[in-house]
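Scrolling down, you'll hit the structures one after another.
Here, each number is a calculation from the coordinates, and none is a lab measurement. Nothing here was measured: the structure is a model prediction, and the numbers come from that model. Cβ atoms are built from the backbone, for glycine too; each structure is taken alone.
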Structure P
Amino acid sequence: MNILVKVLDVNDNAPVFSADVYSVMIDENVPVDTIVIQVNATDLDEGPNGDVIYSFSNSVSQRLLNLFDINPSTGEITVKGLIDYEEKDKYEIEIQASDKGLPHLSTQKSVIIKIVDVNDNAPEIEVTSFSSSIPENSRPGTTVALISVNDLDSGLNGKVICSIGEDVPFALTPSLQDKMYSLVTKSPLDRETQSHYVLTITAKDAGQPPLSSEKTISVVVSDVNDNSPEFSLSPYTFYITEGNNPGEQSCNKVVGRMVSV
């Protein structure tokens, strides 16, 4: 007589993930529904005891739930919201693989998502300690304004170079403080030649492609008493009839007028 013994499965195996730690890098600003990573877990049990469903653990914050989603069947983690490197450059999410047995058995793992900075922020220019008017006798090197630049990006994307046109008697010199410049005179000024300058300051980062911004300021060259009066003619020649007394006007007429400017 043959006796057939059938061993019934008991849900005694929890799902096992294929990796100890999941780590991935994604660019900031990736579109919604972009697949970040696909996790995988297996369960040695049979039937519902071996069927695996994926979810985020209960410890995951609402903020992360607003940014990422997980497919319960495939284990695909996708982007759900706006990913901004400047807000946070790394996320760690606890995921969970559970079987359908009764009672459920589950296993948790960490998924580390590192955000890659993208050059999505143009430099910002701020003008401080600005003297809108400067005397024409100011020496070269006189400070007109202090310029600060800032870029929210990191690395080369946040490295900024500031410049100004070459055809003006002004220059930008780096300050001892990081990302600070001094706007100074680089050659003598002459109000009688030019009394007003419109200066355009350009800040460009080193990202690829580079982003830039501009700031325009107006500088008035104020007058200094540096010019002596000059006669409009040299020499002046006048003709009068003879016989006039000193100081007397001939026929009530002025002999002549001299004009100086």
Structure Q
Amino acid sequence: MHPSPTDTYKRHIDYLRLSITDRCNLRCIYCMPQEGVPKLSHDEVLRYEEILRLADIAIAMGIRKIRITGGEPLVRRDVIHLCTRIAQLPGIESLTLTTNARLLAEHAERLHQAGVQRINISLDTLNPQKYARITRCDCFHEVWRGIEIAQRIGFHPIKLNVVAMRGINDDEIEGLGALTKHHPFHVRFIEHMPVRSDPDAGQGLFLASDEILQRLRPLGPLWEVESRNSNGPARHYQLAGAVGKIGIISPISH
């Protein structure tokens, strides 16, 4: 088995993210304008056989973990077949899917059978009205149903990615963190970053990681913990007695 490659800081690189589509069925305010963005032509998107070839080459070079992303990967036709093929590649140890979960309820069982082990889900609020404001889609309940089904089926861990935004969902940081007390979720708070196409659109939304941590303090002591098998950007914490974990991703302030 080929050892994983290292970067200039001697960190082992065993993880590859594969974006299989630029299409998305939401219009999140921090991600794209309401009218959407220009779509790639069919010829500009990798075919599944090309994606499989890339994954096979990466595994031969020492990559052990692959994450399927988009856009929203579940909008691409035959994504279950792709996941099945990737999961069968010799040498792969972990296959993860990143999704907004709008279509997860109908796909979760087949994804699990295909060999997907972990699910990362974008979820910025637990308030249905606020969810509609952030995503421009009144579909919170179908998203939450998908999360519940994924948990019941046995995906582990289920990571909930929360973009923390001042004046929008900063009043929910404590409530979102509290999910980890009784659910085996990894709730990860991410600092808001401006969209490259419109850097002024998110002015005033930024919330630094130190303030995010401060807003979690009412939940009780937060113990910093190591996350096994993780070389990602998050710092990990856990509340006393909690079954889940809290992560902080700070691309701006740290």
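Values computed for the structure shown
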item	result
Given 0.00 for FRET efficiency 1/(1 + (r/R0)^6) of positions 48 and 192 (r between Cβ atoms, R0 = 35 Å, to 0.05), calculated: source structure among P, Q	P
Entry that produces 14.5 once mean count of other Cβ atoms within 10 Å over residues 8-15 is calculated, selected from P, Q	P
Parent structure of the calculated result -8500, given that helix-only ellipticity at 222 nm (-39500 (n - 2.57) for each DSSP H run of 4 or more, over all residues; to 500) is the read-out and P, Q the choices	Q
Structure from which 13.8, 42 was derived, Rg and Dmax of the Cα atoms in Å, for residues 16-103 alone, options P, Q	Q
Top of P, Q by distance in nm of label points 7 Å out along Cα→Cβ at positions 32 and 128, largest first	P
Parent structure of the calculated result 0.35, given that FRET efficiency 1/(1 + (r/R0)^6) of positions 96 and 120 (r between Cβ atoms, R0 = 30 Å, to 0.05) is the read-out and P, Q the choices	P
Structure from which -0.70 was derived, log10 I(q)/I(0) by the Debye sum over Cα atoms at q = 0.09 Å⁻¹, options P, Q	P
